[in-house]
1. Could you figure out which one of 1, 2 the value 0.70 for FRET efficiency 1/(1 + (r/R0)^6) of positions 51 and 171 (r between Cβ atoms, R0 = 41 Å, to 0.05) was computed from?
2. Rank structures 1, 2 by distance in nm of label points 7 Å out along Cα→Cβ at positions 203 and 235 and report only the one at the top, that is, the highest.
3. When semi-axes √(5λ) of the Cα gyration tensor in Å is computed for each of 1, 2, which one produces 59, 38, 16?
4. A value of -14000 was derived for helix-only ellipticity at 222 nm (-39500 (n - 2.57) for each DSSP H run of 4 or more, over all residues; to 500); which structure in 1, 2 was it taken from?
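The numbers here are math on the coordinates, done by the rules we state, and not lab data. Values in this document were obtained by computation on a predicted structure and should not be read as measured data. Cβ atoms are built from the backbone, for glycine too; each structure is taken alone.
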Structure 1
Amino acid sequence: MTPLKSIFEKITIEKSLIYLIIIIVIIVFFFIFYFFFSEFNKGIILTSPIGGEEWEVGGTYKITWQAKNIDKVGIVLYKGKDPQWIAKDIYAGVGSYEWRIFPGQPYGPDYWVAVFEYPWKEGNKISYSRTSFSLVFPKTASCEGLSIENQWPYISSAIPDLRYVFITDSTYNGNLGGLEGADKICQEEAQKKGFNGVWHAFIGGDEDNQLAIRRIKTKGIFVDANSSLKLASGDTCHRLIAKDFNEFLSRFFALSRINQEKLEKNFLKKLDKIWLGRFDEKSKKNCIPIEGPKTVFLQEQYSYTSTCQNWTNGERIISGYYDYIQNKKGNISLPTCYTEEGKYTEVAIIGGLSTGLTGGAEFVNSFTPYQGKNCSTSQYLLCISE
């Protein structure tokens, strides 16, 4: 290689490095410029509520905003220092959020809404109502006095999407006439009580599409069907059970002392004696342990059904079982299953899943929707309006 050629190659390499450095500098400058330009142009403006409004507790109102170069927003309500979440992780581009004001929400003046860049950190963009606004009870239907007196929310029947709930007065064994028969029982007891509408039993059958949580509509606010006060307008006041379906379900798993604070006494008294059957996806289909004194016979400690044969059998034990254990088997063949410990056993009890209490002492008792009881047991039904 000649010295002249080597020099030219060196110059070419140096030029390439210079060009590469220039390109890198341009790219870095572009990103820095874009970052600062975007940050500088970030913004959010709350356009409703701006202040001075009177929004009714129990109503639905639209919170709106305009956002630029912001991905997601959070919305809070506050009065004083402590904010209360309304919504979080909302795409900023939608520009609005339908806020259903929960009926238990405290009312009064001096409320503010803030919408901000989510998740919050120091320096994020935020916008507030221009002045405060008020949360008020419906002018035509108020259960305010009853709520204050009992220190618990009471909801007016004028509020939409109420789901009325009651527990039957009568008890029934496992022969309910199937799921349709259970619904019929609820409908008949509702009519006797003067409750209008269509009623269903909150109870599940054998099939996955018959789970108790799938047999009713989940939307709505759950209240006691028994009214506690009639207003001058003709509307009635009802004790709040749960503000939504998830909170309603939590009543079946709550500690006894928690439910004592939140449920009416007679309702609570019946809550551990309700037929449920297959409540949800976690409910066993068979081989459920039966609550009560344990016998020496393993087959008498488990049930081969969790729904009293889809609510058509009110017997405790399968027909001919005692002849079977006295070696007079005849044509009798017992069902079989595996216990929770994986032990194979014959099964003789006809049982169904029910609500119940677990735990030793009263202060640690908790409710469960998975307690097995034999089908000759008399229990209540939980009825819910459509």
Structure 2
Amino acid sequence: MKRIAILGSTGSIGRSALDIISRHRDRFVVVGLAARSNIALLEEQVRVFSPKVVAVADERAALELTRRLGTKTEICSGEEGINAVAAYSESDFVLSAMVGFSGLVPTVLAIRAGKTIGLANKEVLVTAGDIVMEEAKAAGVRLLPVDSEHSAIFQCMDGQDARYLKRIILTASGGPFVGKKSEDLKDVSPEDALNHPNWKMGRKITIDSATLMNKGLEVIEAAHLFGLTAERIDVLIHPQSLVHSLVEFNDGSMLAQISLPDMRGPIAYALSYPERLSDTVATLRLDEIGKLTFQTPDTGSFPCLRYAYEALKEGGTMPAVLNAANEVVVNAFLEKRISFHDIPVIINKTMESHEVQEAIELDAVIEADRWARARAAEYIHAP
């Protein structure tokens, strides 16, 4: 019986994970849940799965949840509460599914506590990849990727000799604006950008998909997960979202992982690894699909992908700055305080004004994140 703690249980990844667990109660038991503030859903999850410890980032929401549930369940609050669930002694596996930079410290604490990590929070490796990978190595902890693209690479490489790997190819759906040019995007609304054709995801990651920043963040994550330079990571637009990524070997052969676009697939693979759960995702009928298409990304119209490559090559604190600026501007766009075109402009300005520092300690990463948020906010409010 694998004992699971989920950081971000009320988000899309957390909900999908609990759906899988509910159908495999003979294999998994939930011992810890953590969420930001959605106590209505969290209360329901607690009543169904009876975890031993629960955390709510919002302290007022935690008090309300305590009132609703009584004293039978231990409920913690704030950052300390989230960290307590991450390092909870009775868990074996921690699913890191919190959105954004807030997932970094809890994930590091889970690693230090010796937990196997199901990594759905790409920002953990984007902002502090060298630190996190070194922590995992020191603790003897395995990081199992949950992003569909990184899970695909992981599955294709399983049992292969990495010496023969030439490059990896991450696929991107292109989001709702695939094929559009910059001039077509000047009047894009948040509602337009949230209308993803293939995937059901949270609001922030859906906007990142529309700008191609999500793929840029995945490039940085892949570099750390698989020990690759930027030159060995390529991106292709694949509107059907069926080929989740590919690997190419030195003899010219390629392997691809193909399935319907359903996050339950990579989540289940990480939960059950090295085994596979039956009937997780519906069967894909290639004869009904008809064709699979691929094209080169247009980084002129969607420069966020290019900025991510630049941040990866720059290294140090620059990826943390890229990520922080992006989180700030995506939130501003969703609140209709800036335009879709402003997103890459403000990110680029923030990066250009940053003096890169070494990122060998978490404090340096945290300070870079704080600085970038403040600088990006200044650009948002500038006339």
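1. Working: 1: 0.15; 2: 0.70.
Corresponding structure: 2.
2. For this comparison of distance in nm of label points 7 Å out along Cα→Cβ at positions 203 and 235, the top structure is 1.
3. Going label by label, the one that fits is 1.
4. Working: 1: -7000; 2: -14000.
Label of the originating structure: 2.
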